[in-house]
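Below: a set of structures, written as structure tokens.
Values in this text are rule-based calculations from the coordinates and carry no lab data. In this text the structure is predicted, and so the values were computed from the model without any measurement. Cβ atoms are built from the backbone, for glycine too; each structure is taken alone.
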Structure 1
Amino acid sequence: MEGLTWAETDATDCEAAVLLEGVSDVAAVRAIAARLGADLSRVRLVDLGGVTNVRRVLLDILQAWPDADVLGLCDAGETRFVTRALESAGLGVAQERDLPSHGFFVCHADLEEELIRALGAARTVEIIEDLGLGPKFLTLQQQPAWKGRPVEDQLHRFCGVASGRKELLAGALAAQLAPGEVPEPLRLLVERLIQA
């Protein structure tokens, strides 16, 4: 589904669509679903290509598939885009606090911050090293702008600084979480998919 608009795909075999900001979110949700035993064979993980596209994609989905169970994940700083999209689609969401009851779950800061906090800095660094990215992370830590800053801040920056790294790390970090460690927004989203 990634890279295509909803209208360009066949939704007849799907039970739910999950609106996700980008490919890193898709990778993380796929990994968490595997950890929690959710079957995604009839679920579309939709890469929005940025949260500002949520209204257009949501309306496309609802037009092509009026009975769709549409869920999603967003960052705390971007809830306004999601609430406006849901409200414009007539789904009765006017405030951020209404989002979970409509299947949209909010990451505290963003997905990467949720994953780093759940794993802890030491385990996150181990995963980065296991992926062969340890020297690159060390280089970032030595840069004047990042030297001496909390390791969690350094890790957060590292996760999104190079092309492809955000997706790689989101999937790898999420895959290392035990079921009881999954951050609440991701856990609630996957639990909702299991119930769908």
Structure 2
Amino acid sequence: MAKNASTANGWDEEYRRGRWSFLRDLSESGRYGIIGMWLSLNGALDKVLDIGCGEGLLYERLQPMGIGHYVGVDLAPAALGIADVDPEIAALRAGDLHTFTPDKGETFSAIVFNEVLHFSDDPAAAVTRYLPFLAPGGVIAVSMYSPKRLESGANRLIARLWEATDGPDWEVLDDYRLTSDKKSVTWRLRLIRPAGAVTQDA
């Protein structure tokens, strides 16, 4: 398995070569469907921040569901250049998971980390960093690829994040272990929000 790029230039080259085009495959759609329904059923489609958005695939899947506003962030300008979004409701911004900051006063009904937290040494800290940008009642959706080898670095990161969000500072709204028999691949997905958060229906 090829090692992932670690710089914007490296990611740009991978997107230009089409390395990530497989993410459009039908067999990748399940996790997008789960995230979409999570946001829809929690009334969180008003304003979505997608960290590590790549080519904007999550936007493409949320747009028919009636997304209000979308901000996609990715390290690779080449990926953002491929994305096909409606500028009336969507904005694409180049930025890094660990340093990106929204516009002053900007908050989101949902923040999505879709296959990006493996690039953080401390995914729980990375998620917590975005709490100031979450609107009251907002939710955070996480999807992480889980290799078959249980002791892999990726699975250790998942375990650390799940342990942190099982703690008293978080409410776990849903938790999935999604396996594609077609691809023989497993993902872990979790929907969370800060403990004690006032929901929009309250």
Structure 3
Amino acid sequence: MDRTRASAVAALLITAFAVVYAGGSAVAGWEPRLGWLLQTVIHLGELAAVAALALSSAGALGRAGRIGLAAAAAGQLAIAAAEVVWPHSADVGDVLFAVSPLLTGAGLVVAGAVVARAGAWSGAARWLPLALGLYTLLVLIPAMAGSGGPPAPLALWAIAGWDLLWLLVAAAVLVRSRAEGAAPASRPGAARVTVR
């Protein structure tokens, strides 16, 4: 299994858990004692989706796309760090929580616009990175600010929707990387398309 597929599979499994975790927490009103640790792992799973996208054919689309993906990766690293820092230093954690979704959302909007315009993917998948970036900026951040964040049900449902979009991005990368890896050469002597 190459790095693209490995990252996509890790992201797929972790974000699937994240959707269930956030939705279940919203319904039950339950927050585990070590929730910060689970949430750190979840954000690293989201980061794996960024890595899978960057390693895929959709991620190799020029400087603007790479800059957008780098910003999204920085945002996901910052939010994972916020989960670890917040129990020990709430002020620093709050700053990281405020900045990280902005980085992630803006980065995904830029990268997503490049993916959509380039047409490396077809169908609905073509719009997924852009949709994830817009959701981050237009739904997730306002829901978090308006509700005060978890454990408010509105915040948890917004997070569940966010992770569903991460899951769909990871699935799209996985499906397309398998199709590209299995595609026959288009002409004699042509190299088979590989995804790195």
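Couple of notes before you dig in:
- Origin of the derived value -25500 (helix-only ellipticity at 222 nm (-39500 (n - 2.57) for each DSSP H run of 4 or more, over all residues; to 500); candidates 1, 2, 3): 3
- Entry that produces 22.1 once mean count of other Cβ atoms within 10 Å over residues 158-165 is calculated, selected from 1, 2, 3: 3
- For mean count of other Cβ atoms within 10 Å over residues 142-149 computed as 9.8, the structure of 1, 2, 3 it came from: 1
- Set 1, 2, 3, criterion distance in nm of label points 7 Å out along Cα→Cβ at positions 94 and 150: the highest-scoring structure is 2.
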